[in-house]
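Next up: some structures, all given as structure tokens.
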Structure I
Amino acid sequence: MFKLIDETIIKFLKKIWQPLSKISLFIVFFYFGFLKVLGLSPATPLVEALFQKTLNFFPFSYFIIFFGLFEMLIGLAFIIPHLERLAIFLLIIHMITTFMPLILLPQISWQKFLVPTLEGQYIIKNLVIISLAFVIGAHLRIFKS
């Protein structure tokens, strides 16, 4: 009985993992990006603090909109067929910048050594997003030459 239930669940998961993964990444990136574009993101203070340390040669008000649109593009690329490679490439760029506060803004990211703040936890959990994107990438068809 357990084996039948297990096989049924695994068969179901094999059927839905890919669309569910892509839709999940779309929702996270598009939604969080949209909040930035609208000026409603709770991450704006963290983004602005990092911006001040790195790119403050143009107005932050433009950057946050660009950054939000960039996130929205990542989300869209995950759900548009054949754009997954682009989505993963853009996600890698995004994640490099996303992890920067752990080093450049330790006062915001860490309570004490190896004890993250809520913002730090928010950043570290992105490892799950990276892993999910890589699983999607691992299942893409290889280009034929």
Structure II
Amino acid sequence: METKRFKRSFWGMVNPVLEVKYTLVVAWLIIITFLISGLVTYLTFWNNLLLLPDFTHPEYLLIIQKKTLRILVALFLFGGLPIVVLGSVLYFRILHRVSGPLYRLEKTVREAAVSGKLPKTPIILREKDFYNGLAKAFNQLVDRIRSGAKFE
């Protein structure tokens, strides 16, 4: 059996609903994590400032509070936002490697079950795709059924 290489673009989606849904969920989880960590950092910093004896004057406290908020917003925009984007892209890539092959396997098996006909072409996945071994085993099973092998 001749094996062809399966090529698919990085951005081509096999199962768009699943891939976009879970990528957005991960992006929101990363954003929420950054917001909570920023809040904890802000409250910890503010609490430590209140313990200092020199910062009891209200004007100083407001100035320090504004500067602290500016620093945290800058950290989120220049540090957190690129991490959210990079994390979402990496997660999309990993999900793409998992859900795409599994979706194609499920689609082929469902077609075989509904129509009662074996697939004409073997399932070909990329070497780095997950479930590559499952696709090869399915192709071997189809070949054995075609050759008339008996099963118990």
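Structure above, values below:
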| quantity | calculated |
| --- | --- |
| Mean count of other Cβ atoms within 10 Å over residues 67-74 derived as 12.5 - corresponding label from I, II | II |
| Which of I, II yields 2.4 [distance in nm of label points 7 Å out along Cα→Cβ at positions 27 and 75, calculated] | II |
| Entry that produces 34 once relative contact order in percent (Cα under 8 Å, 6 or more apart) is calculated, selected from I, II | II |
| Answer label among I, II for the case where mean projected area of the Cα convex hull in nm², calculated from the coordinates, equals 12.2 | I |
| Test item: Kirkwood radius over Cα pairs in Å, for residues 51-98 alone calculated as 13.5, pick one of I, II | II |
| Comparison of I, II by distance in nm of label points 7 Å out along Cα→Cβ at positions 19 and 115 - largest value held by | I |
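Bear in mind that the values in this text are calculations on the coordinates, not laboratory data. Nothing here was measured: the structure is a model prediction, and the numbers come from that model. Cβ atoms are built from the backbone, for glycine too; each structure is taken alone.
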